[in-house]
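Just so it is clear, none of the values below were taken in a lab; they were calculated from the coordinates. Everything numeric in this text was worked out from a predicted model, so none of it was measured. Cβ atoms are built from the backbone, for glycine too; each structure is taken alone.
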Structure I
């Protein structure tokens, strides 16, 4: 039986949905979500930048994993493990944009107030600032893999990241110490598919929402940060093991990037249908 035929016989469903309000901080699980052009509503609309206006992440500051973020109406509640917390309101940002650097891109964003920035600076013992995505000046996706009008928030490159539970199970069978989906910071977690079946998909539908699968996700050292402790693995796991069987010319791949082709609501338990396979 071919892989395509096997996949068609499977019942694949959305297991969980995850939103990361502030880039590189801890994320939240949710039962349902609104899919917008730039991704799941509320995902990565804020990020931290250094004194030079360059974004920072767990790649250099793994302790960011220990800052939780809760969304309450128009507020964000940021909490540290030591009990310190910060409430961020919508009006805690400048009305005009400034330009910041996200990878090789220049992005427009609104700068937070000094009080907000001091909280994060004290936590990291380094001067940093929080910035907010400007919905009126959206960031475009990589034109090599998308359409001219496709947009993305402060996510690394694409609106959504899909992960397959069976793929994680396969990886964990190869590891001495299993890791969780939190290591890979996906938005949509699916179950019921075969391990790495997502490699063969080109278009899918979850509930009533259609998505293009545009590019496998190249993984980095952030996968080696323990999301519960904020400590980097001394043995560079799981990246070291992934490199043994998931390395390509483009990088070490785990998960796949999505661009929505319709908008609306999705919920846990929604059926995933593969509408087109790769040739």
Structure II
């Protein structure tokens, strides 16, 4: 397994320094995350490619955001996150297709995003509509030589597996965020591998706790301080033959973020080496 770290593209300013920081922290892999579709420019392609080459860093996955309001909770989130809310589907579809095209220029072979709170009921009209829309987006990624990855969290593992099976394309996979499965109260990430382990193609190294009320997500924590059982998780990944990237994500800023990332790196290196 290869360790990496999440890098935010934003508008593209300072991306060279961020990729250099990946190298300085001792990583050779990263995910690039972008919530600003105006950053999908040829100028930024050149900046990123030059910085990757200069620092010996590769991109495992391009994480593509989408426009509009996003409320990360159990109430507003139902109507604002991903492709499930019908008020923003077409615009956000355009955003994901643009991300795929940007990724192709970068030579990236995996695109990831949050699709939203996928319906548990496979007989619902919304579920059918989302499956058709995702088939269209994943088909575009396939033409670009890319896998389309679902980041976990807002749906149960069996719902995610069912969605992948019903879309039926060969270029579908999972960006497994084990902390998100806990933050959303959806599953134990070690057990979830029994359901969808064969589809996992990238992993977020993140930790957190279960929700303590019915409205808000659980709290993210430094790796090792939450409820993800990382010794059991890494051991199970080895058992199922996973040898892909683990991309460390810590959703805070400043010096403490760097300290937590380096601590996570040390812990994961030790577990992987066992």
Structure III
């Protein structure tokens, strides 16, 4: 029964995510003429992400525990194995962009947008990781095998980005986004099961979105080599993780979460 409640809560959370984000994009695009990726739409999404963080936090507090969804110290060896390469790719991308920034004549409006982008992408990283690698993935792990849970959570994460078409993304671009976000969601969900911690995923998600959005703002084109390397790594290592997943991977996580809940009740 408890696992059924988690599934229902995750489904409601996902539907709310689609409705709230889609509505904000529609209003931004059709009432303020601010399309996807524009500074004005980024600002417009600020309160939306805060709302989704609040909704996610409520669902976690009501149906899960913060330990259960990954707010704990990551397993260091596994984190280095599965996350260090994507952080190195991220570091390389930021290094190239910062190097270009020193050569650019960045005006005050661009700097203002730069810091706003940094704040909004932090909110996006928190909101999306809480919902997809926190709530949805762990609700599924209570009902189905880790392999199936990873696939379904990745599909949900990909489907979220279909609403970008409301913001003016052409259908070809949306289809490409669906594919790329599925690969990213597939990899990140597998890493979540392996490392048992959502914190490094939030940080990476934030800094990657921050870099790619800011690149467009400043006129710096993120290297295709960087993008291609990331996608290849996510796909290859995502598959390696996926094929190696076992039911015991989640049993350890569930046992740790249950132990903490029992400890708090006894205390």
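Summary table
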quantity: Winner on relative contact order in percent (Cα under 8 Å, 6 or more apart) once structures I, II, III are ranked, highest first; calculated: III
quantity: Answer label among I, II, III for the case where Cα Rg over 2.2 N^0.38 Å, for residues 19-114 alone, calculated from the coordinates, equals 1.52; calculated: III
quantity: Per distance in nm of label points 7 Å out along Cα→Cβ at positions 131 and 163, the highest-valued of structures I, II, III; calculated: I
quantity: For -13500 (helix-only ellipticity at 222 nm (-39500 (n - 2.57) for each DSSP H run of 4 or more, over all residues; to 500), calculated) the corresponding structure among I, II, III; calculated: II
